[in-house]
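Listed after this line are the structures, all set down as structure tokens.
Laboratory data are not the source of any read-out in this text; all were calculated from the coordinates shown. The structure presented is a predicted model; accordingly, all values stated were derived computationally and were not measured. Cβ atoms are built from the backbone, for glycine too; each structure is taken alone.
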Structure 1
């Protein structure tokens, strides 16, 4: 994860003179958080907001090892926890054969990640979640507050839907983000 965060920081370096915020959903939230921490370590411009979606705060994560399961069991576990892959993907075995190993690699990255405390970031944080997300209890979202040096600016927003509420409630989520950024 540290290597990935460093590579992303290197890639965005030319754009750090512009105002920016990070949005990350699920594993992307942890990546966005680690990129912000790497920018802080480098003493570079930080995002105005970390917009964390569908993710337990890194210091609260309970690690599972889904990635090590055989493909069939892995896909079943993903279905139980996150609602699974789209029907269109599952209906096409060739596509499953391509997507499943990539997804297992993503799971390996996040499951091997361990949060190391460095103190709160000088960044505003908002946490978004689905009211019916089986993988992230809505009450867990409040713990993102621990990771900001601006806890009075911290917000939690819940939307109808499951782990993929951002697809189901896209307009509402975008409106909430626009409101925060203005």
Structure 2
């Protein structure tokens, strides 16, 4: 036997139950939606970093000298940094103190092969690159998200609100 008073739309106690269920489900649904959006933003930022490093590296390996587009190594390096910075800016990544763009050269280890365990750390800010050197651009970025603040409403965990991202792209110097 029901305890509510029958009205035209159903029992009057069911309206309160619907509001309680909505109040329970809404925060979970919103957290899920914001999580998907933030994952998309992070993915987009990572792709922008990757493409900017690749585009800058393409400029970096161009030959230079008399009669060519660039007349010195420093002109090529400046153009490569400007290309990477410009691509980041046009893709929506704000180039500020959270973004570091550096020129790097990778040297082989004692075995003469690249990508093995004995390779030294890449040389940052190199000069005098010659044909066959692996040179490139390293971009590091701190991606900030408000998502931990949203998720912090549900628990008291100390979650980070930033993700360290880094990309390095090497190409062989021509």
Structure 3
């Protein structure tokens, strides 16, 4: 009987670790997704400068879509997890606890979390591709302009002198 008590105690410790891990996972995923969104906007502002000159803008849009979706679904997952926990507590209090139902609830949240990892990875992949391609294209464009420089026009060019100068006024 003592071994069974130790296993129950160990199970409670594992549940605490699991809950902490889930909480940390959701926070980290949100921080990293939001950070990637911010970094991509900073890249556009500081490096690309004119978004109309960037290449494959659809990749940037896809990246922002998937990173934004990650944040939204992660938030919904957090709310669903809280709701499911409350439902399970109510089931226990009402002596209606069903392990199968509780397990199904947890599995649903786990599946949603795997989905958010997928949307996050898609967002990061599209962002990396967009950044890499645009840096490569910018580098090629700048090296082409260095090998074939054009002289910039600066200032105002004065008009040429008249071809038939007027006679000088005679001294009196």
Can you say which of 1, 2, 3 returns 11.8 when mean count of other Cβ atoms within 10 Å over residues 47-54 is computed?
-> 3
Comparison of 1, 2, 3 by distance in nm of label points 7 Å out along Cα→Cβ at positions 31 and 127 - largest value held by | 2
Give the label, chosen from 1, 2, 3, of the structure having the highest value of distance in nm of label points 7 Å out along Cα→Cβ at positions 15 and 79.
-> 2
For FRET efficiency 1/(1 + (r/R0)^6) of positions 39 and 135 (r between Cβ atoms, R0 = 25 Å, to 0.05), find whichever of 1, 2, 3 sits highest and give me its label.
-> 3
Candidates 1, 2, 3; FRET efficiency 1/(1 + (r/R0)^6) of positions 95 and 111 (r between Cβ atoms, R0 = 30 Å, to 0.05) computed = 0.80; producing structure is 1
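Of structures 1, 2, 3, which gives 26.8, 97 when Rg and Dmax of the Cα atoms in Å is computed from the coordinates?
2
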